[in-house]
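Quick note: the coordinates plus some simple rules give every number you see, no bench work behind them. Note that this is a predicted model, so its numbers are computed, not measured. Cβ atoms are built from the backbone, for glycine too; each structure is taken alone.
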Structure I
Amino acid sequence: MTKESSQPAPSAGVHRVVVIVDENSNPFELGCATEVFGLRRPEIGRDLYDFRLCSPEPRTLMRDGFFTLTGVAGLEAADAADTLIVPNRPDTDTPHRPAVLDAVRRAHARGARLVGFCSGAFTLAEAGVLDGRRATAHWQWADSFRARFPSVHLASDVLFVDDGDILTAAGSAAALDLGLHVVRRDHGAEVANSVSRRLVFAAHRDGGQRQFVERPMPDLPDQSLAPVLAWAQEHLDTPLTVPDLAARAAVSPATLHRRFREQLGTTPLTWLTGERLALACRLIERGELRFETVARRSGLGTAANLRALMRRETGITPSAYKARFGPQAP
């Protein structure tokens, strides 16, 4: 790990993301945070975030003693975070250090955004910042979490929950989904797609998708949806229907629905709408000013439908999205 003394100075005005790493923390989620928020982005032409790791101790033993983390900032770095990613670890029954919980509470009190990956929801709940709020955690810990924190509204069958200033991801891989969601929220769909391409990871799996819970494997696995998804993404401007997708995949609509549920955790229509909306966002970011054209080229039909879907899915209108993420945006 890079020593704190050799890290570059923060760029003025760049959003600062700080990760607290504590004893027995999971390396995978730490890697996800580093990949999404910590890497330089020469392909974009600017730094998206100022990224820091911090720990309450000079030497931190990671999960199962895989390695020891040294040379990072002290816990005081959490007090400068715009977004604070809290520790997560497999032993959810062991109380967290009071100093770590105090850092989380201070960040919440001053309005920082809080993020918990996988068992990080336990950290947030233990700090008391999730009371009365929505959150998610890995499905294996759902019963334990509800028993310990009954005042938290736990959604145990989704990939991640965005509750405004507190965001939680269900499991290890869902950390990438939530990380890209945060990038999309901060910088728009075009930048998020660029980050996802570098990760070679799906640009958008909606937070409402179901977790892949444990279930028996079929004797004969279903054929991958990848070919029909790639074909559909090339024809979003055409009036595609679910029967069209089924015909392309050479299956019945019922079989297509089943494969979407099993492989993507969503329905064909929901996936198609999400892809069209993502394309509409990219068109706006690239400078298309006519919303009727955006709606037609993305397959959403009319500007009215575009406005309704964008407001429902992003919380803002196309005009507001253009002002925030368009070519002339500050």
Structure II
Amino acid sequence: MPTDFMYINKCSSAQNFGQGQLSPYGHIQLSPSAGVLNYGQGLFEGTKAYRKENGKLLLFRPEQNAIRMQNGAERMCMISPSIDHFVDALKQTVLANKRWVPPPGKGSLYLRPLLLGTGPVLGLAPSPEYTFLIYASPVRNYFKEGSAPLNLFVEEDYDRASRRGTGSVKTISNYAPVLMAQIRAKSRGFSDVLYLDSATKKNLEEVSSCNIFIAKDKYILTPATNGTILAGITRKSVIEIARDHGYQVEERAVTVDELIEADEVFCTGTAVGVAPVGSVTYQDKRVEYITGSGTICQELNSTLLGIQTGIIEDKNGWVIEIN
């Protein structure tokens, strides 16, 4: 849903980003030879703003998004905004669109920062100009199932990422390749696709747009971010919350066999929060998992959302209040 304003900032490859400006939400102009159009030189981030009961607006760990964009920009040979510029731009965008932040418990304002190679370049080379842009949209639940458990399909024909590739950075070029598998899975009634590692096809990687966790007893496992998996900010936060709650969390290679034997499975991401998985289908075998009240997933989601919305005390300095 279009909102009122977007933030735009430009710089050449020989400069650093300075102060940008707010502009009415609308189209942007690009050269046909823009680096992002010809060679996919682009990154994006995702974060949310929440409204507290007292009307104040909150951001959740925005500096982590800034750091991840900087890491991605280094990998993609791009110029990126500083952490301070990034966070300040998010604040400006939220305040300019504050009437679009839903009431408490009714959703959030999703913020999409983009870093694009917008300068003209015909030969394969880094763009001579970059644009940092943020737009916003009010959102509710990412999946059409709402809060109902997800049904995942384990993909064996297509890979999401390969070793020494760009799977660990949030480049735009990572996402179009997953569409074929995702569309195929959804046409068969699945919520999304769970990918395996490209080398052995034995270890879990991630879902199309979120990280994966499995749980058994008081143990929680999630694939390690070893270069092919995106280091999700929600993922990082859920690991810290789980350890605070007394769970033993391991980041390592997680096999399909361990997935099949798990008690619970859940996904994490900015868009999805902490989403329960009701079933996984692997090689035509459907495995079902515990969901609902009293689960680890529900406990972690309640705590995370409570911190993000200001209901639970933030003891880690994760939340920034916007004035």
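For mean projected area of the Cα convex hull in nm², for residues 180-259 alone, which of the structures I, II scores highest? Max of mean projected area of the Cα convex hull in nm², for residues 180-259 alone: I.
In this comparison of I, II, the computed figure -11500 for helix-only ellipticity at 222 nm (-39500 (n - 2.57) for each DSSP H run of 4 or more, over all residues; to 500) is attributed to I. Each of I, II could give Rg/Rh (Cα atoms, Kirkwood Rh), but the derived value 0.99 comes from I. Each of I, II could give FRET efficiency 1/(1 + (r/R0)^6) of positions 236 and 284 (r between Cβ atoms, R0 = 35 Å, to 0.05), but the derived value 1.00 comes from I.
Given a computed value of 66 for percent of Cα pairs over 13 Å apart, for residues 84-139 alone, which structure among I, II does it belong to? Clearly, the read-out refers to II. A value of 3.1 for distance in nm of label points 7 Å out along Cα→Cβ at positions 188 and 252, calculated from one of I, II, originates in structure II. 11 is what came out when relative contact order in percent (Cα under 8 Å, 6 or more apart) was calculated for one structure; which of I, II is it? Of the structures listed, the value fits I.
Thinking of I, II, which structure, once mean count of other Cβ atoms within 10 Å over residues 116-123 is computed, gives back 19.0? Don't skip to the end; give the middle numbers.
On the way: I: 27.8; II: 19.0.
It was calculated from structure II.
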